[in-house]
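Each structure below is given as structure tokens.
All of the numbers you see were taken from the coordinates with simple rules; none came from a lab. Computed from a prediction, not measured in an experiment: that's the story for all the values here. Cβ atoms are built from the backbone, for glycine too; each structure is taken alone.
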Structure I
């Protein structure tokens, strides 16, 4: 495992021999981390397999229960329906479930089938969305992190902590749907810090997306770590990069 600094590379075993983190976040040394906020999709689990399961489950359900809709269901048709829903109902922008149901109603209606079928169709989507497979490093790292500091999920998605099986590690979840705006908007991070009862400078946010997670957290005054996995490049500004969640746990154990 490698703990990546934006100018240096330090292996996780080497990092354990540092008295403090090699370089402080926000220029402070030693770093103080009193809580960690974590992104979910592509940070705790890969999202591509989830998306594939959603598509397969929905297409199978439509083929059985709404065959005319299934016959015209393709990426272009869905994209057109999604654009129309967003144009008509911009207040749903951060409510992925309501947006998906509205798209399904539009598709069903356009095919001459009952729009009420959108609800059972969405139930299939929802169930598939919650079937996740954690990265191999995730469970052990979450055990270590949760033993050290409070963890709060901060997500633009609609994964359910209980249904995905990760609730035992988290004190709760702040979502774009609940706040009304998504990362990187500072309001999301402000709500997370308020939920934790901590100033932003004492909270570390970690996620896979440079813009929504890393730059968003830094702009809101949090410390930030980019969970890179196989992504190339350097973490921006005062952020640090880690190869995976094991390296993140190494970092937090030194800083908490």
Structure II
């Protein structure tokens, strides 16, 4: 009996030592861990632009087969279906070039938008919906700047007048409107140089008009530069070359 008991104990001991450890449970619920636009999207009044969207997904059981996201702000809503870009289970990257149409926007859509997941599904038909606030993107209204430096040519030491107008996209009306009371830099690039330097800062008038004067010293190119803000994109005007005699 002692030998039999010892044999049974030995078998049980070996079984315990060689037993396969329990496998940790996996998560078969697909989800987006992060979503974003790769740059701030600046939209004019009439032409649609394409917004580069990206999303990181996580699913331990199977590759993702479908992903649709949306973005929203103050009643504005839009969506896009994303495509697989790279990665493998459990982490993949999805993306798309989503069209942003100004005719579907209002001025209240300017600023930060929250990105939500409308639907995500994997190859095993596991899915999830309404995953909220997985990221953000920002829409800005485009700016436009005109310039006119005169007279041309001008004698050295005489006065040059530099005029222009700052305008901004109005998504309610789908047109450009004057953008007043904004600070705009007047810059100058002397002939033969590749660098603009700041001359002065001018505040636009009520309807966006700009006007100032400088003394003619050398040949070169003038331009206006608006640096933008949280809701309006950065914009530089074309250059206007003045010949100083």
Structure III
């Protein structure tokens, strides 16, 4: 694919990405401001996406995600869902530890949550399923990289081209290697200022890291005693998932 079509694909993705649960509808002005694209480009892309059913526009001129996504949503749910046993493992962690438990998978140069159970505290972290997150920050990112060290070079090259945020390559490589040796990773305030996380890798039957199991919550609740208790439970949970699998989605990883 040449550079021009690739740029168009990126712009379409950028435009669709402006819609979420906080902004389910946007008018043309909001789309232009949020996407940073020229008015003519936004209008052309939006019109084409409406014609294809990927966006919809109401009588007041507000755009929203279109009905064509319904068939893809159902397909994604069928292909990317975890099995009941995996959900039970997440729920068990939440009951024992009180913090949000999430399963992340590697997708290209990002990580994505495919299953999550909210913590029991009033103040808790909430993971958004399907949202791409960086691989350069956060405990789950390090846990995923611990089994995919070669990917760090790809992240480095993308950062040099301006396609990814800049980061300390040596530090990331060291943290990933340490996580591979220790069997877990942890972070505080890396992606969100007041959030902490602990993550362990999940492997398939060949021993390859295919997912990261994490718990996350406010830093104030992640003292050394909590970490020690959490690690024992999380390693046991990871062993269960690594032995029994995580459901149909495991075949895609």
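Out of I, II, III, choose the structure whose coordinates give FRET efficiency 1/(1 + (r/R0)^6) of positions 92 and 148 (r between Cβ atoms, R0 = 35 Å, to 0.05) equal to 0.80 when calculated. Of the options listed, only III reproduces it.
Where does the value 1.7 come from, among I, II, III, when distance in nm of label points 7 Å out along Cα→Cβ at positions 44 and 220 is the thing being computed?
Values: I: 1.7; II: 3.0; III: 5.2.
The correct label is I.
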